[in-house]
Structure P
Amino acid sequence: MLSTPTYDPLDPATLANPYPVLAAMRASTPVFWHEGMQSWALTRYADCVAVLRDHERFARDRRRAGAVVPEPSLSVQSLDPPEQAPVRSLFMNALRAQDLDGIERRARSLLAARFSRLAELTEFDVMADIAAPLAVAVISDLLGVEEPGVDSFAAVSDAIMRSMDAGLDPATVEPGRVARQELSALVESWFRTSDRPGLQSHVRERADIVSDGDLDVFVRNTARVMFQGGYSTMVAAVGNAVHTLLQEPIALERMRDSAMLGTGVDELVRFDGPVQGTSRIATVPAEISGVTVNAGETVLILFAAANHDPAQFPEPERLLLDRSPNRHLGYGWGTHSCIGTAPAQTALRALVASLLEHPTPLRAAGPPRRRRTATMRVFDLLPATFRR
């Protein structure tokens with residue numbers, strides 16, 4: 001097997017900027033075996049998309065490869081077509097029924113009030129003071145549930161997020177399991193008691209279409225995944241977008257143009273996306289760019305590498321706000337793409353518009369610090385100020 005001792009996703013230099021090392025891997029060994037993650041890693045856009053499209057040979061549902069999947073991990077994201085269709089359709093129809101324009105207006109109102117308070121401070125943390133409150137508000141508004149406390153929910157989400165890297169750090173498994181139990185109990189209480197209009201009530205009222213006992217587990221777990229995944233993805237996307245705009249303030253000004261705002265938000269996600277990759281299991285022997293993958297082996301699709309592949313994205317290291325087409329993998333692809341893509345984009349549009357409306361520009365106020373996680377690319381600390 002090919003190996004690469006040079007790609008360590010948790011190396012400080014890679015956490016700061018993973019794209020150069022991923023470009024080097026793409027040029028030398030575009031499909032390589034990573035011993036630490038026990039996976040074949042893909043760096044070319046075409047290879048990544050080919051695997052994501054091929055549900056027959058590359059399974060998301062690990063039970064198809066003989067694995068035992070604990071009940072809390074069963075959701076729409078762990079099913080493959082065609083079994084996935086009823087649950088995904090239920091949630092996608094519920095999402096389309098929501099007033100995303102209204103959610104965006106309320107997000108902008110929240111940000112305007114928050115920016116006014118933060119403007120009085122010498123320095124603040126974008127992650128704790130903007131990204132987390134915005135994400136909790138938007139995802140709660142979307143689902144139609146009472147907002148949990150930001151600090152307590154952030155701790156639960158962090159434990160779940162870190163457990164995504166269990167292959168690199170087994171110590172994260174148990175805290176992640178406990179956090180999922182805690183969040184599952186919260187979601188269960190929403191299904192029992194919440195009568196607010198929103199995605200959750202829409203799903204509850206129509207869940208009879210998947211009322212089979214086994215599928216009911218998937219419905220409730222998907223609600224949990226959507227809340228936690230929507231929150232964590234949104235927090236990471238907001239932080240990465242703000243960091244990029246702090247480095248390139250002219251880009252923010254260009255997004256005063258409404259057309260540029262639409263394509264620009266997409267480009268911000270491609271340029272430095274929140275989710276770094278996902279995995280599949282080969283159900284049969286398969287060849288990827290001349291490399292044989294055996295049945296039962298894991299394939300890691302590196303979104304971060306694919307989104308900077310010059311074969312798909314000319315000048316990938318440039319932030320091109322009008323880039324078109326821009327079929328990036330920032331939120332995944334196809335039937336397993338993030339269900340929270342639309343609200344995440346809503347939050348980013350609200351953020352950019354609010355930054356443009358604020359009377360003083362946002363400026364960096366100190367060195368940022370990346371969280372030591374591989375699956376999610378997110379900041380732990382992003383100091384900023386509205387002071388001139």
Structure Q
Amino acid sequence: MTASATNAAFYDPYDVELNADPYPMFKRLRDEQPLYYNETHDFYAMTRYDDVNAGLLDKDTYSSARGAILELIKANIPIPPGVLIFEDPPVHDIHRRLLSRMFTPRKIAALEDRIRQFCADSLDPIVGTGRLDFVADIGAQMPMRTIGLLLGIPEQDQEAIRDFANDQMRTEEGRPMKAASEGLTGGDLFAAYIDWRAEHPADDIMTELLTVEFEDADGKYRHLTREELLTYVNVVSGAGNETTTRLIGWAGKVLAEHPDQRKALVEDPRLIPNAVEELLRFEPPAPHVARYVTRDTEVHGRVVPEGSVMMMIIGAANRDERHFAPDGDIFDIHRPTRPHLSFSAGTHYCLGSALARLEGRIALEEILRRFPEWEVDLSAARLSPTSTVRGWESMPATTR
């Protein structure tokens with residue numbers, strides 16, 4: 001199908017109204033322009049599952065070294081060492097191996113009781129009040145405390161650290177992120193904690209990063225530099241807070257809109273892990289990721305020139321009916337499990353995916369145990385103003 005010039009499909013990642021519900025436009029792009037070009041912002045985009053998956057796997061053609069966000073790639077600013085998501089192999093592989101030691105299955109599983117207690121601490125005080133904000137009351141609390149525990153951030157400082165990490169991704173409505181013009185921070189806020197941990201080691205990520213010795217890309221055995229340490233901790237803090245917060249906000253909205261499926265989860269909590277996967281597929285907190293095109297490449301019969309920016313629209317790929325038959329736009333907790341792209345794929349598959357799944361499962365178990373029914377107040381809900389993460393600043397609900 002070929003659209004006319006007057007009604008051609010158009011996607012602008014900074015369009016606030018469009019991003020309130022981008023899925024009808026995503027479907028048009030998949031059907032009409034599987035390789036899309038936006039002249040206003042000068043980027044290409046892929047929207048079909050097979051194309052996006054292949055693009056994420058092709059690290060040689062689609063590079064992360066200039067960033068994974070449209071405005072950062074365009075700005076061509078220096079990337080601090082240690083920003084895993086903004087690196088290519090072999091440097092990326094070295095840094096990833098270091099951090100992966102902190103996210104082993106054993107270490108993640110050992111967090112379950114603490115995460116459950118964090119949820120209880122957030123939810124128990126509001127039982128009987130008739131109200132619940134899925135973001136303010138739990139989504140912005142439990143992930144913050146979990147990542148603070150992992151890093152070794154004192155509880156009294158965790159809110160400030162969370163807000164700092166979140167502010168780095170905030171934008172004015174309809175505008176690119178500030179870091180594109182101001183540069184990326186290396187995480188100086190964490191310097192005092194690193195100095196403290198150097199003198200007072202503990203069982204946390206910060207201590208492990210301080211003491212680990214590794215072989216770098218030049219074949220030299222060494223410790224992480226101070227700049228690398230600051231950046232590492234900054235990256236873990238931001239990634240560990242924002243996306244899980246948005247996942248919980250989406251759970252409140254989507255399950256309110258599908259009360260029969262919510263009831264099924266209450267009656268059989270064994271369905272919750274699959275429901276978490278379906279929520280991640282249906283409303284991915286990170287709806288797109290960008291790459292720098294390193295060489296001329298052909299996509300759907302057209303040449304994408306070297307030096308272009310290619311946006312992989314994960315939110316569109318996750319609903320592609322070619323992969324998620326018969327209809328990817330339907331939310332279904334009973335959907336047979338197929339791989340989605342909410343945690344990316346290949347080299348940059350999310351290191352924290354197991355933690356996010358664990359947090360999502362426990363949060364839903366504890367919410368549904370206390371609040372089996374609720375109605376959201378969308379008139380009071382607020383979408384988060386960021387061009388990189390799509391989710392809610394608040395999702396208030398009445399409970400019964």
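Derivation of every value follows stated rules applied to the coordinates shown; laboratory data play no part. Quick caveat: nothing in here was measured; it's all calculated off a predicted structure. Cβ atoms are built from the backbone, for glycine too; each structure is taken alone.
When distance in nm of label points 7 Å out along Cα→Cβ at positions 98 and 346 is calculated for each of the structures P, Q, the largest result comes from Q. For FRET efficiency 1/(1 + (r/R0)^6) of positions 130 and 202 (r between Cβ atoms, R0 = 41 Å, to 0.05), which structure out of P, Q has the highest calculated value? Answer by largest value of FRET efficiency 1/(1 + (r/R0)^6) of positions 130 and 202 (r between Cβ atoms, R0 = 41 Å, to 0.05): P. Quick one: helix-only ellipticity at 222 nm (-39500 (n - 2.57) for each DSSP H run of 4 or more, over all residues; to 500) came out at -13000 when computed from one of P, Q, so which one is it? The read-out was computed on structure Q.
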